Structures are given as structure tokens and as C-alpha cells.
Structure 1
Amino acid sequence: MAFASCPRETGATEIRRTGYLTAKVDLVQVVSVSSLKGGVGKTTVTLGLASAAFAKGLRTLIIDMDPQSDVSAALASRSSHGFSIDSVLNDTSNSVVRQAVVPSSWTGPDDVPVHIMMGSPSVSAHDKPTPTKQDLWKLEEALATIESQYDLVLIDCPPSFNGLTQTAWTAADSVVIIAEPGLFSVTAVHRTLLALQAMRLKMSPRLRTAGVIINRFRPDSPEHVFRLDEMKQLFGDHILEPILDETLTLQQSTGAAVPIHRWPGDSAQTIARLFERLLNKVMVEEHA
């Protein structure tokens, strides 16, 4: 861990390394899903990774840190009686944290849990450009009270490097960056990698880069082909395979609040397998 006073258990990033992710991990892994550019499908990828975890029997918590609260809407979650991530960042006590976490609409009584810590537009009050170290530790402290219940925690971050993203990264073991093959995404990935280096020095030496997931790729677009090749040259092994093509199927399943693994059709099953491969790499492979 980064600091001896950190409330989360030392070694929490360790998982069973068999070359293929099984339905059991030794200790919870916390992954922030991030992009410093909006409109790249970050929330859709978060849900795809959550669907893959659900299909593999991993107990999963999704934390909606984005003030837009799209993950909360997509999961059609039940009421948390007004408790949300905003409540948690105001009060990290066990009772508040537990009331902010609710079951998603994906699961029934006999399923492994997919829970969500509800989002709220009011959490934007915590998105300060210069948060204090006390602010940055709050989510870490909150997770210490509930993380033993889960194998995987996914944090959907806002598309900026202010207080909310820094708070999520402080609580995370790794960050996976979402990008699309475009000019502005190339620069955003570069800025994100630099920001990760800064966070390792400032707050959390343990924080690792899980990789870059390329989303919304159009193979018939010369610009996309050019930018993808450029990103592979610039970022090398950080680019995770497979690449996710732009597809209506994924948008449809997200809009219907159904995990891609349960959406009908061959196209959905193909996409589901892609997310399983990406989840394996995010949780298993080490990237410098």
C-alpha cells in the first residue's frame, strides 16, 4: 500500500494469476474507468466490463462518480432513499456507505451480486480543482467498510482531472483508460498517463496503469485506422486488445438496462466475449 495509515488492507490488488481469470479472486481489486475526454463511451465500457464480471461470477460493485449519473440510470437501480456517492463523500461512516449501495436491476435473488453506489448530480460539489489530501482519502476510507463483500469494484469517473477523479484514483489499485481513435483522444490519453504519474508521486505509489481500451472503432474509416495505428505506436503495450468496434447492439443493451451477456443475438455474444478478454487483461496483466 501507499501509506501505513491507509485503511484498506495491504496487498489488496493481488489476484490469482492462472493466466485466465476464474470466478474467484483472492482479494478485491478496485479499478477506475477513466478518460480525460468526454464522449468516448466510458460508461458503456464500464457496463461491458461489469457484464463480463457478472458472467464470470465475480461479486461486483460499480461506483458512479460521474455527476451525470449515467451508470445509475443504465442499471435502473432501486431507490437508495436519497443516499448516494455524494452522501458517502460527506460522511464515510459504515451506515451511510451501506445505504448508498443498492442492487442493480441485472440481478435476482439467486445471482451473484452486481451492486451500485448510486450517483448524484450533487457530487459535483466535490469536484474541486485542488482537493485536499483529506478529501482524496474519503472514498478509500468508505471502501474499507464494504470491500470484503466484493471481488471487483469498478469506478466510473467523470471526464476531468479534478477532485472526483483524483479521489477515485486514490482509492483504486489500477486505472483503465478509455479512448476512441481520434486526434483529441490521442492527446487525452497522453494527458491521462501523465496525470497517473503525478498521482503515483503525490498520493498512491501502488496505482498502476491497467491499459487503454480503444472504443467506437470504425474499420471502414481511414481516419480511425490512421489514429489507431498512431496510438499503437505512441502507447505501445498500453493498448489493450481486442479493439471495440462501434456497434448499435451495445447501445441497445445499455439503453434497455440489460447486460450485454444477456442481450439476444450473435452480435451481442461476440461483443460479450470481447469484454471477457478485456476484463482478463484489466485484472491480470501488469502494465508499467
Structure 2
Amino acid sequence: MKTTVGQPYSEQTVEDDVRSLYATGLVTNVRIYGEPLPDGVKVIVVVQTRVTLTEVVIQGNQIVKTKRIRRELNLKTGSPLDEQTLETARQKVVELYQKRGYPDTDVQYKVDVNEDRGTAKVTFAISEGQRSVVKTIRFVGNIAITSKRLRREMKTKQNNLLGFITGAGRLNNQQLDGDVQKIKELFQDSGYADVQVTDVRIDRLDGKNVAITIYINEGPQYHVGSLTIEGLHVVTEANFRKVIKVTEGKVFSPQKICGREGERANDPGRTCGGQPELQSGRRDPVVR
């Protein structure tokens, strides 16, 4: 703390001290009061410290060893208890099971606090669920792009003889979400800018195998009607048109203009737009 005996009392310094105490991660509540006295100010600091984690208990796991789960949790006894750290640890265990083909695993934690001692015991309760092996992946509604091509785009694979080596057949919900995005981008690259994946069904065939069905609404295919370029200062429009991948009359692809989501995240200044002319199957993009 910057507030010390013998120094002038300052509200700004007190606010800095409050922020500094919170920044240590050791307290959950801080109040600093100034009580006027005849010869100065009496400063009262009231803090509520975090309880200390003293024990981590893991229950319900059979498929994954307790030692492996503890390594994934990465919780250190003797450290201050933090709810965000516990939630992050919980999610890591869920992801660990998903990578092993258990998409329905549920992990919850309970905190038992001893107020007198300022300590806490955390119990993680795991419901592993059933292992899911992807037996089939099929598509409904795709015409422009074959099911074989769509399966090739996915990281989620149908089970095969080498699945125990390659990981084919493992169902990971987070990975499947990424596959759905890749499928949409593949259609958009082919001019189907309005494509929608309307549903993804996972049906259990038996105690182990599941079937994935992905429903697609392709929408119309668009071609570039006219291309407007704005905001050029360093190069001429003629030279710029030589290097871009979009030309009038070609299949319209939002990715070729705006880039994929990851590229746009790395270049927040990049913007683009377009108004569809649905009857003529054209889009008139604007590049800025």
C-alpha cells in the first residue's frame, strides 16, 4: 500500500491501494475508510481474504485415472481459492473426456468452506456417460457438393480399422462445431453465400455407435455482378484489380473478399459488404 503513516492522506492514493489489493488475487472484498482525528486521519482497512484450497477430491471417474485428471485440473493446494480457476479446471476435464470419445460427460464441482479456518475442500463429481463411436456421417439437402467431399472437409471421421491409431470415429462436440463452420465456408466458396446448416442430429444406434446427420439448405448460387472498390490511396484501382481474386461474372465468394473468420479477427480494420440481387443470382460486393 502507498498509504503510510506520516504521509498526507489522499483519496486518489486510497483508490490506488484498493486496486492494488484486488490485483494480488488474495482478497475478495476491500474497504478503506478515513476517520478524521484532531491531529490527522485514522485509516481503517477492512479486507475479506480468499479461503485457501486444502483438498481436491475426485469422484465418479472410471475411464480416466485420477492421477491424469489431477494433472488436467492443475489445482495447487495451499493456493487461494478462485471460482474462475475452478470453472476453467472443470471445462478442461470435460474436454479431456470429449477427446477420448465421451461427448456426454458431465463434470460438476462443490466447494465446502471452513469459515473458522479459512480453508476449502473442492469435490469434482464426474458422470462419464457413454462412449460414442461415429459409425456414419451423412448429409441431407446437399446437391452442389457431394457428401464424400464434405466428409473430407471434416476433422470428425467415420470409424474405420485404423481408428484406434488415427482417432477416426471419436466424437468431440467442439470439433464437430468447427466442422459445421468449415462446411458452410466450403459452400460459400462455391457461391452459396446464404447456405445454412439447419440441424445436426446425433442418433445413438446402440450402446456405443452413433450416426451423425447434417441437414443443409444450400440456397441460390451467386455470381459477382459488379465490384466496387473504395478507399484506395496508395495504388490505383487498375493495379488493385490485378491482385484481388474477385472479378465480375465469377462465382461470388465472401471468403475471397473478406477472408475467413480467423483472418478477419487478425485484421479488424478489414470491412466488406454486398447487396444481393436474388432474381439475377448476382451480388455486388464493396471492398474498402
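Data overview
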| read-out | value |
| --- | --- |
| Given 0.55 for FRET efficiency 1/(1 + (r/R0)^6) of positions 127 and 255 (r between Cβ atoms, R0 = 41 Å, to 0.05), calculated: source structure among 1, 2 | 2 |
| If helix-only ellipticity at 222 nm (-39500 (n - 2.57) for each DSSP H run of 4 or more, over all residues; to 500) is computed and equals -8500, the structure in 1, 2 | 2 |
| Structure responsible for 52, 36, 13, with semi-axes √(5λ) of the Cα gyration tensor in Å calculated and labels 1, 2 on offer | 2 |
| Origin of the derived value 12 (relative contact order in percent (Cα under 8 Å, 6 or more apart); candidates 1, 2) | 2 |
| Structure from which 0.05 was derived, FRET efficiency 1/(1 + (r/R0)^6) of positions 63 and 143 (r between Cβ atoms, R0 = 25 Å, to 0.05), options 1, 2 | 2 |
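Values quoted throughout were computed directly from the atomic coordinates according to the rules given, and no laboratory measurement underlies them. The shown structure was predicted, so the numbers you read here are calculated from the model rather than taken from an experiment. Cβ atoms are built from the backbone, for glycine too; each structure is taken alone.
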